[in-house]
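Structures for review follow.
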Structure I
Amino acid sequence: MAATKELKIPTEEQLLKMPESDYMNEAQLAFFRARLQQMEKEILVNAGETTEHLRETVIVPDPADRATIEEEHALELRTRDRERKLLKKIQQALASIDSGEYGYCEETGEPIGIPRLLARPTATLSLEAQQRRELRQKLYGD
């Protein structure tokens with residue numbers, strides 16, 4: 001019977017203290033996989049709550065109250081739309097963990113860096129590549 005090795009997921013503080021030579025080791029990948037899966041779960045729960053909330057339609061005779069309710073629904077739907085886009089990025093990030101590409105810049109192949117990934121686990125570009133892309137968009141309207 002083969003013993004399975006239990007991988008202890010490090011804290012953010014422990015991640016930041018790891019040497020650069022440990023970049024995207026098993027523990028770091030496990031940390032980001034867990035974080036991304038938690039984000040994914042939260043978005044799916046929110047989507048379910050929104051669906052239930054929108055089904056609970058209350059007929060309100062006052063036009064001002066009705067307008068307020070409709071505005072709240074519109075805001076909630078815009079939020080869910082942003083979350084839907086984020087969910088797609090989360091799923092792509094999880095796939096990149098599986099393929100061994102997570103944590104490396106799509107443009108340069110350089111490490112994105114632990115601090116940046118902690119701030120934005122779905123990042124696909126290094127800070128420098130992202131700044132270049134934003135500058136190009138600003139200059140050329142891409």
Structure II
Amino acid sequence: MLTEEQLLSMPDEEYMNEEQLEFFRHLLNRNMEELNEQLENIRVFIGEPERQADELDQALSEEDNRNRLRMADRITKLKRKVIKTLNNIDDGDYGYCKVSGEPIGLRRLLIRPTAELCAEEKARQESREHHFIKVR
């Protein structure tokens with residue numbers, strides 16, 4: 001298994017070779033395991049309701065559970081994205097911008113392994129979103 005240093009030291013001509021794809025597949029599978037653990041911890045915590053005698057304590061407990069449910073929703077959405085990304089690796093589409101077809105880049109993928117857009121296209125997208133918000 002490659003280390004990050006070995007991955008980054010590879011020549012550009014070897015972009016998304018089998019070793020690199022395997023590195024990211026392993027990284028994403030590890031992320032999936034962590035997300036599953038986090039979801040299970042949330043489920044266990046929510047499944048053990050606390051009965052508080054004090055109304056304020058009960059309200060606080062309910063608010064904490066609402067926050068946990070929001071977190072569980074975010075984790076579930078991220079899990080779907082990780083699964084989609086793993087499928088992209090299997091299909092040979094991983095590491096390339098969905099809009100321009102340009103390489104996303106190893107450094108960007110190390111930071112955000114589920115990235116689908118290169119940095120330039122993401123900046124354009126965010127600029128359009130920002131402009132749209134201002135116009136409204």
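Structure notes:
- Identity of the structure behind 12.6 (criterion: mean count of other Cβ atoms within 10 Å over residues 33-40, calculated), options I, II: II
- Which entry (I, II) yields the derived value 96 for volume of the Cα convex hull per residue in Å³, for residues 17-72 alone: I
- Look at volume of the Cα convex hull per residue in Å³ for each of I, II: the largest one is in I.
- Distance in nm of label points 7 Å out along Cα→Cβ at positions 81 and 97 from the coordinates reads 3.0; which among I, II: I
Laboratory data are not the source of any read-out in this text; all were calculated from the coordinates shown. What you are looking at is a predicted structure, and each value in this text was computed from that prediction instead of being measured. Cβ atoms are built from the backbone, for glycine too; each structure is taken alone.
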